[in-house]
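In structure tokens below, several structures.
A short reminder: the numbers here are calculations on the coordinates, not readings from a lab. Computed from a prediction, not measured in an experiment: that's the story for all the values here. Cβ atoms are built from the backbone, for glycine too; each structure is taken alone.
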Structure I
Amino acid sequence: MKKSEILFNEKCAICNFEIKHYKKRSDLNFVNCSEMGDKYLKKLHVRFQDGKELSGVDAFIYVWRRTQGYNWLATLTSLPVIKQTAKFIYSILAFLLFYKYKIFSK
């Protein structure tokens, strides 16, 4: 398995709550990205040593595949119709959370 960093916004209450749960059930390397710039604040990211990245739903699928008890969710979300629906819904939720964070973190 490639070495990776899971980049999440620790200052976002919802993001932080969810990631704390995954931390208890996996040995993934979670990294706070709250000071890294808007690109990483807008969606969950997985960054690999070779420079490749996953973001959004693809990043969640990566995390779920490596988190105890969540492989089923990764498998379900990977199905084409569900994945496209999840990407649409996630883009809306991520947009709302990002702007809520930007407005209230000032």
Structure II
Amino acid sequence: MPYKEKKVEKLYYSIGEVAEMFNVNASLIRYWEKEFDIIKPHKNKKGNRFFTIEDIENFHLIYYLVKELGLTLKGAQKKLKENRESTVNNFEAVKTLKEIKTMLLEIREEI
């Protein structure tokens, strides 16, 4: 059985790395951090923000609600407060369907 190297996951990501992941400005990341209490980055003595995997997953959820569904920030905050579990479940279902679509398109290209 061939050896497969594990993908190395970082513990913390800088604000620039997070902004690059979502193709947005760092100022938007800082703004969402202020608006949504589910994002709590670690800060060093200089005040640099370091985001965990959990923070990035929360950014994915916020990005989905605001950028893809078109909700306002107030609407996204309300949706997360009232029924976070169903919102997360819907987000996970959409994410899985997108992955399946990508996989099927790749298979179609190979044929």
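Here helix-only ellipticity at 222 nm (-39500 (n - 2.57) for each DSSP H run of 4 or more, over all residues; to 500) was derived from just one of the structures I, II, and that gives -17000; the source is I. Tell me which structure, out of I, II, gives 2, 10, 17, 19, 17, 15, 9, 6, 3, 1, 0 once P(r) over Cα pairs in 5 Å bins from 0, in percent is calculated. Derived from II, not from the others.
Between I, II, which one scores greatest on distance in nm of label points 7 Å out along Cα→Cβ at positions 17 and 97? Could you put the intermediate results ahead of the total?
On the way: I: 1.1; II: 3.2.
For this comparison of distance in nm of label points 7 Å out along Cα→Cβ at positions 17 and 97, the top structure is II.
Calculating relative contact order in percent (Cα under 8 Å, 6 or more apart) for structures I, II picks out I as the one with the greatest value.
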